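Some structures to go through are shown next.
Nothing in this text is a laboratory measurement; each read-out follows from the coordinates by a stated rule. Please read these numbers as outputs of a predicted model, since none were measured by experiment. Cβ atoms are built from the backbone, for glycine too; each structure is taken alone.
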Structure I
């Protein structure tokens, strides 16, 4: 078995800073969304992805990929969103096993009510602390990490700026 590639001091410091930042930022976002909207960040992300999709509709498999979640976790989340009336599901005629998640008017309204507080929290937790150059660096680093780790990242919106 090969010897582990241990982190050097600089890498260890960067790793610990990354973990600390991730936990603090995620904690602030989760807290704000729970307090103001009664939902976790995962549910908010599902509503956002559906709002950005044509006609507010996405196949469940596409929604799972876009939210970087497993199909089973996504199915559970969509079940909860259906119960509160923010999303509904429909079968796909051409694919008996396929389903489409659809953002309802109530879901779109909840998203519109929640988005201002969410974006203010994101701005306060992340962007207020960074210069324009650091924002670009953050994007480049995070996009690289997402692609390298097998995640999906669509950089078209960033590159069109």
Structure II
């Protein structure tokens, strides 16, 4: 299972937000401790490298990334930087029975958000969370301009051909 699609969700002034239903199914499948009737867990990454967005990962996918970081040579600059950006700047969240979780204030402030609309974008092994208007400004408009440059017969799958 993978994170796919685009969703707009609300976040309230207390940071409560709903995780899109199909994303919850992926979180459940990617949580080794999850059983039917329980709440899945997820990791929310907010590292400085992410600028105006957050990333959501399943427990299993996040553990794979952590294993790769831990496999780097002890004391190496790459291990230190990745540990700080990925492991140090992430939090584990529980998703309740109604599919909601609470985004802490630090992460809401990073997005410049008190309450309003969030934009969720599935990217396969993880998903992005943006303030909806920021996504449109930084990604949506940029993507539209790029697609316009490609011409009418452009097939995005042609990029897979290397």
For distance in nm of label points 7 Å out along Cα→Cβ at positions 48 and 136, which of I, II scores largest?
-> II
Which entry (I, II) yields the derived value 18.3, 57 for Rg and Dmax of the Cα atoms in Å = I
Ranked by FRET efficiency 1/(1 + (r/R0)^6) of positions 8 and 112 (r between Cβ atoms, R0 = 35 Å, to 0.05), which of I, II sits at the highest value?
-> II
For relative contact order in percent (Cα under 8 Å, 6 or more apart), the calculated result is 33, so let me know which of I, II that is.
-> II
With helix-only ellipticity at 222 nm (-39500 (n - 2.57) for each DSSP H run of 4 or more, over all residues; to 500) computed for every candidate in I, II, -8000 is reproduced by structure II
